[in-house]
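Below, each structure is written out as structure tokens.
Where a number appears in this text, it was derived from the coordinates with a stated rule and is not lab data. Computed from a predicted model, the values in this text were never measured in an experiment. Cβ atoms are built from the backbone, for glycine too; each structure is taken alone.
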Structure 1
Amino acid sequence: MFDLSLSKEQKMVKDSFSKLVKDLIADNAHEMDEAGEIPVSAVQKAWELGCSVSGVPEEFGGYGMEDSPILSALVLEELAYGDMAYAVAVTAPSLFITPINDMGTEDQKKAFLPNACTDDYHVYTMAMCEPHFGADAVSLKTTAEKKNGSYVLNGVKCFAPCASQAEKMLVSASLDGENNLFVVEKGAAGLSVSEKEKNLGLYSLETNTVTLENCEVPADARIGGDKGVDYDRVLARSRVAMASMAAGMCRCSLDIVKQYAVEREQFGEPIAHRQSIAFMIAEMAYETDAIRLMAWQAASRLEAGKSAKREAYLAKLYAGEMAMKICDYGVQILGGHGYIREMNVERLYRNARSIACVEALSMA
């Protein structure tokens, strides 16, 4: 038997982020979406609660807690309940911090983590997605070639969160047929970052195209040294993050719909009394729970040091399909109101598409 109830510590952290979202984001998500940007002050508030750094040892600037993908999944769901774009902006540094903390050499941890794990939010990120990606996220076209004691990177990345602002980023590249991660500093020769991409959703989040043309990085920029990284684990942690954010968005859509269906009356009674509406709401509820449980299953395997390649892939796959369905139900149940930009279900519907289309927006 196993117990899915949260520990006292997990509940405390979850409640802290839930309160932050309620107080700071819930009423402002639409305005941020319309403005196309997220105030740095709003990101800083979440950062101060320990986003991305709680599992980093104190000697490297973190909180010294256990590195916990489960706890990260809980936090990401709460943040995405308020707004997925906000969740990604806040946790983008985890894309840099987590792989180094998990798989970097001691020298790399000393060199890179302290500057990323300060009290003030600084942008660090990862460029993993490539324009050709479908479901095969491990077939990288970006390459790394060892040359004169350094590595030379060539390729194009897309959907890299906050890349134009990043002080450093991790770039995934294939070296002799094996996928690796390399640290690339802002302003490096051969590195160019586009202006903000124009995407279907996540309007307030800046994502960028990253181009590497004979971009040379030192030998110690390869995470894990000669050993490299467990790329399947990196991908699994990012997929758990995506599924967890999907659960947050779906729960938000469900809560909006439940309230609306009780308050909205047609033919003299609330539309919640209509069986067709009630069935849709019930489906939204159990599919949201299913997304969450699949994310937790993968996260628990990661936390135990086991492979979660299969579980994380299925969690993200299912989350991508169900998030669209659940958020579409949200739009349908609200009828004409659901099509209006001022209604949150419209934003949730657009943002939900990113779950299936994008990799590595955050890290659990």
Structure 2
Amino acid sequence: MFRFDRRLFASFDWVMVILLLLICGMALFNLYSASYPPKTWGIPPYLKQCYFFLLGFVVIIFILFFDYQELYNWNWLFYAIVIGLLIAILIVGKTAGGSQRWISLGFFNLQPSELAKLMLVISLASYYSGREVTDGYTPVQLIMPILLTTVPFLLILIQPDLGTALMLLFIAVSMTLFVKLRLSVYGLLGGGSIGCVYLAWNYLLKPYQKQRVLTFLNPEQDPMGHGYHIIQSKIAVGSGGQFGKGYLEGTQSHLHFLPERHTDFAFAVWCEEWGFFGSLFFIGIYFFFLVWALYTSIYARDRFGVLLSFGIVMLIFWQAIINLMMILGFLPVVGIPLPLVSYGGSSLLTTLAAIGILLNVRMRRFQGKMAAGE
């Protein structure tokens, strides 16, 4: 179980690590500006995030010592632990901003819904890789993936945390479409999606969540209320122009017009200070990292590695797309962070753990061949 072959070092993906360090460096650089000027009391967000980065890289190193196949063997235990934490939130969870999402550990507030994203990827990858079919999955064979997704989805939705709950659906649908399905399943997925939207709108969404959806279509209708976040974000992005206002010179962020500037709207701070070309550079590096990570699924040594790495890429991809579109006003504000960029310990540690698994899959893509050549 705990084994590290020195020959694996030759297969280590240094390009992915360099890209990761570059993104993390720019993110910390941006977070310092977002929290500038620093408060005279407490630990500033950028310094806390730096500690989480260091802890996250320790987690990556720890993950590399284990064969990722161990996740297949222990996926049910991981699933049970995360579901247990989501249930515990309903009893002992910490409430903030009208949501009960955190478990206080004293030095750190754990957000189990972030762990649920990675847990779902591992669970679905384990199920689909253990039940490969030649003619495609039937509706009956998809009952288990639906149950695996529905349980955490409902537990997160009642916190309430609409954004993370929707992320679980995006991950599940992406991974399900990635495997081979019967033609009848596509019709059921389409009809089921329409039914879920109807049920969610009429019975699950709270009034303020519905208002967010309606307001994003016309934020100027409520400029000081539900439309405030979108309006200020669009002002910050647009005022950056081509080359930006300069580092630490963003007025929307430093004059406190831009809300949640170090969390959900962290990238809006970057856009204002570095402009269109600086933002294009950041996005280019970010999505080159995702494309490079996607190659991991292509070269994985087995079906589980393929599904696992693809699911992790989708986990990061959908969060990034939704966050960027939210900042630009193309989607309602649903509280989705930009992975590696937005402030948040649980989100960052989960993302780095997921990247550690990607590196693990990539590093062991030739392990079967090496063993055969001994």
Structure 3
Amino acid sequence: MTRIALFLPNWIGDVVMATPAVRAVRAAFPDAELIAVCKPYVADVLAGAPWFTETVLADKRGPRERRLFAVAGRLRAKPLDAALLFPNSFRTALLAYLGGAKRIVGFRRYARGVFLTDKLQAKTDPRGRFVPTPALDDYNRLARALGTGEPGHRMELFTTPADEAAAAAVWERFDLHRYPRVVALNPGAAFGAAKHWGSDHFAELARGLSARLGCGVLVVCGPGEREMARRIADESRSPHVFPLSDGPLSLGLTKALVRRADLLVTTDSGPRHFAAAFDRPVVSLFGPTHIEWTETYFAREICLQKKLPCGPCQQRVCPLGHHRCMRELAPAEVFAAADRLLTRVPLAVREEVPRAA
């Protein structure tokens, strides 16, 4: 095969979990043109990666040139030997079909089987309901169906010189070099309010990390989370807790900051997977979602979740109104997990990651 289109996932964390499969496709077809078809922010997540020959941006809400028929026409301009579909949507399969791919590999979901040449079946229980299985494993199944070797579970990301320069500027602005360890907190969750761990909990955790362990604490955020980051720092009442609430923000900057940090404490959101991709220890806080869907097999991760009769419910907003799954996850439990991971990582390992450019 000489020209292969990879239709990449739409969620940030899923993109990271797809990297073993993408890497395996590149290894199996080293001379092929590999085209990434993805949303603009997905391209930002994968910036610096060496796998792709070309990136085609697709966004049904974006400019005309990124919409269905325009993207299909661009793909059809040069024959596609194969298309690998990471998303399960009908629209993705239709786009690959309209793009002229001779072979289309994907899971048979949402009545799109008519477009697929290689139909994979998702795991179901005896009643036909989908069973929670790691997306990483499903993505690897797709790669193997295309003809790769075993992709493995090692996720991988890259940073650009611009990302590293921006992260170095943050380190200098807050003088983070003075701390023996720096912990990054990621309080955001695009999925919905049900995934949020309260700002009061994050503030209490930040206060403990700085007062008891001598850590510098950096609260990372996206453009819509600046106020949350600022509130966590204010409520911590600690001069060693710094919100990333002022200045330019980008996914590239978040990647580079996670790469420099000694530990990430995060909700179940995309940046959680940045830590594993850069081999940084991570404490992940789960509430309404099944851990199994996003299991990464990362040895330096501790996942915390309360066992409740109502969960995991997979709802964006708590349908019962009490949000116990996250409210009852105590800062003391999270602190203990963070302390365990920090003391497990020797300084020699941490010093492999440069603090500034």
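Please compute distance in nm of label points 7 Å out along Cα→Cβ at positions 38 and 294 for structures 1, 2, 3 and give me the label with the greatest value.
Numbers: 1: 2.4; 2: 4.0; 3: 1.7.
Comparing 1, 2, 3, the top value of distance in nm of label points 7 Å out along Cα→Cβ at positions 38 and 294 belongs to 2.
Given 16 as the derived value for relative contact order in percent (Cα under 8 Å, 6 or more apart), which of the supplied structures 1, 2, 3 does it correspond to?
On the way: 1: 20; 2: 27; 3: 16.
So the calculation was done on 3.
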Of the structures labelled 1, 2, 3, which one yields -21500 when helix-only ellipticity at 222 nm (-39500 (n - 2.57) for each DSSP H run of 4 or more, over all residues; to 500) is computed from its coordinates? 2
